[in-house]
Structure 1
């Protein structure tokens with residue numbers, strides 16, 4: 001992956017995490033609100049953190065492993081956002097752009113893993 005794409009994705013995953021944190025600030029201050037915020041913030045943060053860690057992978061297999069974690073965590077973020085939307089704890093104007101971004105990130109990283117696996121063989 002070329003450096004400009006790598007830096008753009010690092011920025012994009014970080015901005016996704018920041019947007020999720022800001023969205024969670026408006027959740028109700030209840031046990032459910034705190035727990036859902038915790039789950040979502042953890043998953044969204046892991047997207048960027050694991051993508052960043054992938055640049056220090058020790059091998060191609062390690063790189064693929066880290067990207068697969070990114071995919072899993074982006075998908076988990078979508079899940080929690082859908083739950084918040086279905087419970088009407090966050091408005092669709094907040095959840096839909098975040099769900100869209102998480103879905104796009106999943107697609108990008110799935111394509112990256114496929115490319116790396118094809119080059120490996």
Structure 2
């Protein structure tokens with residue numbers, strides 16, 4: 001299964017983006033081979049987070065900085081795990097998640113969805 005990573009740039013040295021829904025890039029990566037594809041983010045003015053566009057890409061893990069309740073719920077429905085990796089590069093986060101140094105989130109890290117015009 002692949003990882004979906006919210007990132008600030010389209011490569012493995014990029015930092016994990018602070019919020020999933022407003023990520024500049026989403027990196028779909030095979031954690032075993034580190035082969036990846038970078039996809040432009042949905043844009044800050046988009047009405048939704050766009051997680052459904054990644055269905056069918058064999059994703060099982062999502063790596064974020066923070067995540068709101070709407071997208072967290074959608075990801076949970078799909079059976080994917082979510083990990084919060086603040087301040088790390090994409091490569092560091094993948095290594096820490098794979099080695100079990102970071103546990104999956106049990107709840108969103110934000111109380112409200114920023115996309116729906118609400119504050120944290």
Here Cα extents along the principal axes in Å was calculated and came to 38, 28, 27; which of the structures 1, 2 was it taken from? 2
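For distance in nm of label points 7 Å out along Cα→Cβ at positions 39 and 95, which of the structures 1, 2 scores highest?
Details: 1: 1.2; 2: 2.7.
Largest calculated value belongs to 2.
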One of 1, 2 was used to calculate distance in nm of label points 7 Å out along Cα→Cβ at positions 15 and 31, yielding 3.9; that structure is 1
Using Cα extents along the principal axes in Å, for residues 7-54 alone as the calculated read-out, with 34, 21, 13 as its value, let me know the right label among 1, 2. 2
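Taking -30000 as the value of helix-only ellipticity at 222 nm (-39500 (n - 2.57) for each DSSP H run of 4 or more, over all residues; to 500) derived from one of the structures shown (1, 2), identify that structure. Let's see the in-between values first.
Working: 1: -30000; 2: -4000.
Only structure 1 yields this read-out.
No lab work stands behind these numbers, since they all come straight from the coordinates. Since the structure is predicted, the reported quantities are computational estimates derived from the model, not experimental observations. Cβ atoms are built from the backbone, for glycine too; each structure is taken alone.
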